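What follows is a set of structures for review.
Throughout, read-outs are computed from the coordinates displayed, never taken from laboratory work. Here the structure is a predicted model, which means the values were calculated and not measured. Cβ atoms are built from the backbone, for glycine too; each structure is taken alone.
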Structure P
Amino acid sequence: MAGLKILMLVGDFVEDYEVMVPFQALQMVGYTVDAVAPDTKVGDKVRTAVHDFEGDRTYSEKPGHYFTLNASFEEIRPEIYDALVIPGGRAPEYIRLNKRVIEIVRYFANAKKPIAAICHGAQLLAAADVLHGKTCSAYPACRPEVELAGGTYAEIPVNEAIVDGNLVTAPAWPAHPQWLAKFLEVLGTRIEHRATAAV
């Protein structure tokens, strides 16, 4: 489906890969992606963090890049968007305190529009109270929040993703190939591979 408009909710210390990769990949297939954060406007930047898995009991965190926002939060009208993307990192932890962010997430859930959330993005879904009866993956430390919000936590490998109706979730950025592929399917995107003759 050409011409889809996708909204991405981010904030300071959003996970670097989880914002950069889907932002670029979804544009690559021809979609418009508007990335916004509370209290920001077009051209403002948020800082990102790189979360890695290096054998410790939890992820490590390192400075990432500056990510430039391409839409103004106050001007967002959720009804003009076809889908929502919620990256992880530390951003969901604080942007869930913003009433308008919660209203936006609830709009997409109630309208049954596709939502793709990864890693700590589940914190925002739980805060918006949209996980009742849903099966949802997330970073394992978010399991209590998923379950307390009435969802079923999907314990899947870190490089896999799961779909429940309009909701596409994954544990962390190693799942990008699966997470994005499943999100594209939910969006109705069809990618054809054509065989080329051997030279």
Structure Q
Amino acid sequence: MLTSLICFLSLLATGFCLLCERCSSTNSTCSGPPYSCPKKQKHCLIVTTEYLLGNERWMSTYKGCTRKSYCFPSSTTFTFPSQRKRRAAMCCTKPLCNRGTVKLPPMNTKPNGLLCSGCFSKQSMCKPTETLKCHGKESKCIYYDMSVQQGDQVYTFAKRGCGTKFACLNKPYIGGIPGLFVEMMKTAQCTLPARGFT
């Protein structure tokens, strides 16, 4: 009732009100109360990410309001040095349309015969240190110089590896949920991989 009243008052004041579910968790889903989006955030977003580092596995899910330009590509997988990553995301514009879950793409374990240079650094650049075998539908070599802001913390790093076509960015990019987390790509490059052996 209170949320509806806040949304109604926002509608009178700004001419726009979108309610999105807003939450975060360390698994494949989360749920939270409806949240009245700020005027400039006209999309609901849900994004789930899984990291594999050796035998360890991390997962996170975020839901909230965002700008259209902050929406992530729908489905991506990555291979970086000693790390695999997959992510699924959805942006939508109807009230509470980010309830539920998104389906992660398969984390294929079989190399696909393509090779990319790999590196990882907690600095703003990294030079290739190894050759990586790409997996599944990973058909691009990617390089990111980026920072991630979560709350008051900002983490800067650079990495090279394999990615699927939606990971292939050739310009600076910002994605995420303002107030929860934001990824800022300062440099994003994409090249074709080399042909290797499976």
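The value 23, 11, 9 for semi-axes √(5λ) of the Cα gyration tensor in Å, for residues 136-183 alone was derived from one model only; which of P, Q is it? The structure behind it is Q.
Looking at structures P, Q, which one was P(r) over Cα pairs in 5 Å bins from 0, in percent calculated from, given that it came out as 1, 8, 17, 22, 22, 16, 8, 3, 2, 1, 0, 0? Only one of P, Q returns 1, 8, 17, 22, 22, 16, 8, 3, 2, 1, 0, 0 for P(r) over Cα pairs in 5 Å bins from 0, in percent, namely P. Taking distance in nm of label points 7 Å out along Cα→Cβ at positions 152 and 168 as the measure, the highest value among P, Q is held by Q.
Can you spot which of P, Q the value -2000 was calculated from, given it is helix-only ellipticity at 222 nm (-39500 (n - 2.57) for each DSSP H run of 4 or more, over all residues; to 500)? Comparing all candidates, it corresponds to Q. In this comparison of P, Q, the computed figure 83 for volume of the Cα convex hull per residue in Å³, for residues 32-87 alone is attributed to Q.
If distance in nm of label points 7 Å out along Cα→Cβ at positions 24 and 128 is calculated from each of P, Q, which structure is the one that comes out at 3.5? Answer for the origin of the read-out: Q. For the read-out mean count of other Cβ atoms within 10 Å over residues 112-119, a value of 24.6 was computed from one structure; give its label from P, Q. Traced to structure P.
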